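Next up: the structures, one after another.
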Structure I
Amino acid sequence: MSGASATSEKTDVRVYGGPTALIAYGGLRLVTDPTFDPPGEYPMPLPGDHKLVKTGPSPVTAADLGRVDAVLLSHDEHDDNLDNSGRAFLPEVPVVFTTVSGAGRLGGNAQGLAFWETAELKRPDGGTVTVTAVPARHGPVGCEPISGDVVGFMLTSDGLPSIYVSGDNAALEHVKEIADKFAPVDTAVLFLGGARMDFAFDNALLTLDSAQGAEAAKVLGARRVVPAHFDSWAHFKEGRHEIEAAFTEAGLADRLDFAR
């Protein structure tokens, strides 16, 4: 078996629309931001008649995923990252890693992790996977009182390549902080899409756009980039075409893996 195929087998990632991905790592199965609802509208708790609009169906149900050992939930307050079906799924999982404030809202099996805090999961072979909460910011500086707290995750384990899950992060400066501690990263699951809303923060980016995603890949020294969170919702402004164009322009097209 070649090194490349061995690495690929150890870090199998499948993206199922929006921010939902299944990561097989060290014999464990971890799901990011579970969303399984059909297309529809979700009212936003803001002044005015604002809604999140889901435009595409989820290709899987929670049951289709089989055994899940943990959820990596970047935040619990927005329906495009945790919808009704995803919320109902959480109690079926042994542990849900999320923000400290989110764990307070969710209760139960939710475990809040502050930036740089770690938790460990037991591997079936007796080893451990370390889950490190890493910084993220869901919009421009100072956005937290409105957009809420958000967190990213780094997965590391002896003998395995590292995996970074960005969550809904719009701050390249946080990516640089993460790179200082963890680069080079083997696989970066980047939430892209260039999300914007014309009524929020003067239309500022709420997640990385495609060009920033390519820059993040460079900063992280990522061998593979798995784009997520760029389709199935109306507030995403850039899709697969823009991502491919930006990574090609940056000379990084060979690192893209849409993992469908």
Structure II
Amino acid sequence: MKIAGKVIVVTGGADGIGRALAERFLKEGAKAVVIADIDKPKVEGVGGAIGTTAFGCDVSKEEEVIALIDKTEALHGPIDLFCSNAGIGDFTGSDPNFVGAAGNGVWQRSWDVNVMAHVYAARALVPRMVARGGGYFLNTASAAGLLSQIGSAVYATTKHAAVGFAEILAITHRDQGIRVSVLAPQAVDTPMLRAGGEGPQHVDGVLTPAQLAEVVVDGLDKETFLILPHPQVAGYMKKKTDNYDRWIGGMAKFRRTFATNG
């Protein structure tokens, strides 16, 4: 997909990856970029700063996702690309040494934001996109959804589910003109990463949101399903699938090293 001339929505657009994507899409000549975020005053401030439309939206609530889509299409026309980017982490709120430590509320909130928000967007937009000949979803997941996240069972599990949903979305609706990409970075310099502090996700280096946005534009242009800003993740995936038991053992060893050093 070429970005020029397209109508695009980016959730989680008040900072970090979302803001960087919006800025880059504007630079690429998008017809309209709408940013949305649960922090309405902040996202409206960013919208004013970068010159784009901004709405408050809690993506964990289906009715608010539908309202975002309806308002965007009323203002700017049919959405060509929906970037389901909003996400939350749980790097500090539970015991990293016990996978059952996080309470049900933490699990449910993460499930609603990291998984169901993608479902809500697809449920509302797929019929519209199919009727007009196609459309594109960019779903932000994480390398944690392909590998794992040492220290956060909640994040690892919900990001795996996000990848799984993107796969079935791409498979089911490909013949109807729907294209899907999954953005799966490791460490990116965002408020979420800074809140988590130093951890194993930093091992392969921290990208800026602008660097990530550059990779995303290239991936969308090529219509690549799996967009990996840290290309070494592909090698880790191969090791995982080549010998799952060895990979589990290696990750456990890595966790011990990190726990000792931390």
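Of structures I, II, which gives 0.98 when Cα Rg over 2.2 N^0.38 Å is computed from the coordinates? The structure behind it is II. Assuming 54 is percent of Cα pairs over 13 Å apart, for residues 97-136 alone as calculated from a single structure, say which of I, II it is. Value 54 for percent of Cα pairs over 13 Å apart, for residues 97-136 alone corresponds to I out of I, II.
Of structures I, II, which gives -6000 when helix-only ellipticity at 222 nm (-39500 (n - 2.57) for each DSSP H run of 4 or more, over all residues; to 500) is computed from the coordinates? Matching structure: I. A value of 1.00 was computed for FRET efficiency 1/(1 + (r/R0)^6) of positions 185 and 233 (r between Cβ atoms, R0 = 25 Å, to 0.05); which of I, II is the source structure? Source structure: II. Taking mean count of other Cβ atoms within 10 Å over residues 33-40 as the criterion, the highest value among I, II goes to II. Among the shown structures I, II, from which was the value 1.5 of distance in nm of label points 7 Å out along Cα→Cβ at positions 129 and 225 calculated? Clearly, the read-out refers to II. The maximum of distance in nm of label points 7 Å out along Cα→Cβ at positions 81 and 121 over structures I, II, that is, the highest value, falls on I.
Where a number appears in this text, it was derived from the coordinates with a stated rule and is not lab data. In this text, all values refer to a predicted model and were calculated from it rather than measured experimentally. Cβ atoms are built from the backbone, for glycine too; each structure is taken alone.
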